[in-house]
Structure I
């Protein structure tokens, strides 16, 4: 039997609901329960990948936003808020904690006399790069059952599903 047609736990859950509640269309569970289970496994893989750098997921999120900004690897706090989808108060706390670890530093903004810019330190750059390499290794393992074309197709389908949610 090909791997794609073998039953999994979600198939058993969906079958049980169909038996117990034949009056309901439980088809969404076949997709979204798998997405939920994958998300939990991805979070576990992220934790394992980041533990080698002694990072929490939120720390990687902030450091990676700065890294993706390109050299000199800096953003304003409001840009970091937009990139990481947290409140400004939460971001202030996060930047404080990362600065205390020597992974980021604050500099006065050259365009706004009252503003600050958050910049990766060399240690922050090394840390986020190492964490990204570890994360990609874990994610490749999670996707190893799929051919590259299947990964491409899955990404396209998930994009279609996610796009309206991101707009709201």
Structure II
């Protein structure tokens, strides 16, 4: 029972959506007492914000709900990520397509859209809130929570039962 599942959340710049998913999923894993079995990370398909902290608006919306993003720093998806991670979870179709273009064939089965794990949610993509206001970040958090809950349930069912 030493299997460790590694999950990587991906958006474009790794400062809004994927760090939000990182923080939300990490908290859910912690509450499920699975931190020793599931590792979480996030990255971007582009290198716009490497080394930067998450967008302050993402932190501001996440914090009151108990999600801490303060220790996260943006990075770009690396070639070795395709091998190291078991789940590579994109926030939208565009970033999923970029991941598919770069992913070696033997690892394509690891690529997913987050909201595919939230069947009750009618939309397939977590929209980029970067150019919007607080409401956009609140919507992202809500969608990420739904997708993260479904993903965690999927992982537990597939790997830990």
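Consider the structures I, II: one of them gives 13.6 for mean count of other Cβ atoms within 10 Å over residues 40-47 as calculated from the coordinates. Say which.
Traced to structure I.
Work out the source of -22000 here, i.e. which of I, II gives that when helix-only ellipticity at 222 nm (-39500 (n - 2.57) for each DSSP H run of 4 or more, over all residues; to 500) is computed.
Checking each candidate, the match is I.
For distance in nm of label points 7 Å out along Cα→Cβ at positions 32 and 152, which of I, II scores largest?
Going through I, II one by one, distance in nm of label points 7 Å out along Cα→Cβ at positions 32 and 152 peaks for structure I.
Can you rank I, II by distance in nm of label points 7 Å out along Cα→Cβ at positions 120 and 136 and just name the one with the largest value?
II
A value of 0.45 was derived for FRET efficiency 1/(1 + (r/R0)^6) of positions 8 and 88 (r between Cβ atoms, R0 = 41 Å, to 0.05); which structure in I, II was it taken from?
Here the read-out was taken from I.
Can you tell which of I, II yields 65, 32, 27 when Cα extents along the principal axes in Å is derived from it?
I
When mean count of other Cβ atoms within 10 Å over residues 16-23 is compared over structures I, II, which one is greatest?
Working: I: 10.1; II: 29.9.
That would be structure II.
I, II: which one has Rg and Dmax of the Cα atoms in Å, for residues 96-143 alone, as calculated, at 13.5, 40?
The correct label is II.
Out of I, II, choose the structure whose coordinates give relative contact order in percent (Cα under 8 Å, 6 or more apart) equal to 19 when calculated. Spell out each step's value before the answer.
Values: I: 19; II: 26.
The value was obtained from structure I.
Give the label, chosen from I, II, of the structure having the highest value of FRET efficiency 1/(1 + (r/R0)^6) of positions 24 and 56 (r between Cβ atoms, R0 = 35 Å, to 0.05).
For this comparison of FRET efficiency 1/(1 + (r/R0)^6) of positions 24 and 56 (r between Cβ atoms, R0 = 35 Å, to 0.05), the top structure is II.
Only the coordinates and a few stated rules stand behind these numbers; no lab work does. Every value quoted in this text rests on a predicted model; they were computed, and no experiment measured them. Cβ atoms are built from the backbone, for glycine too; each structure is taken alone.
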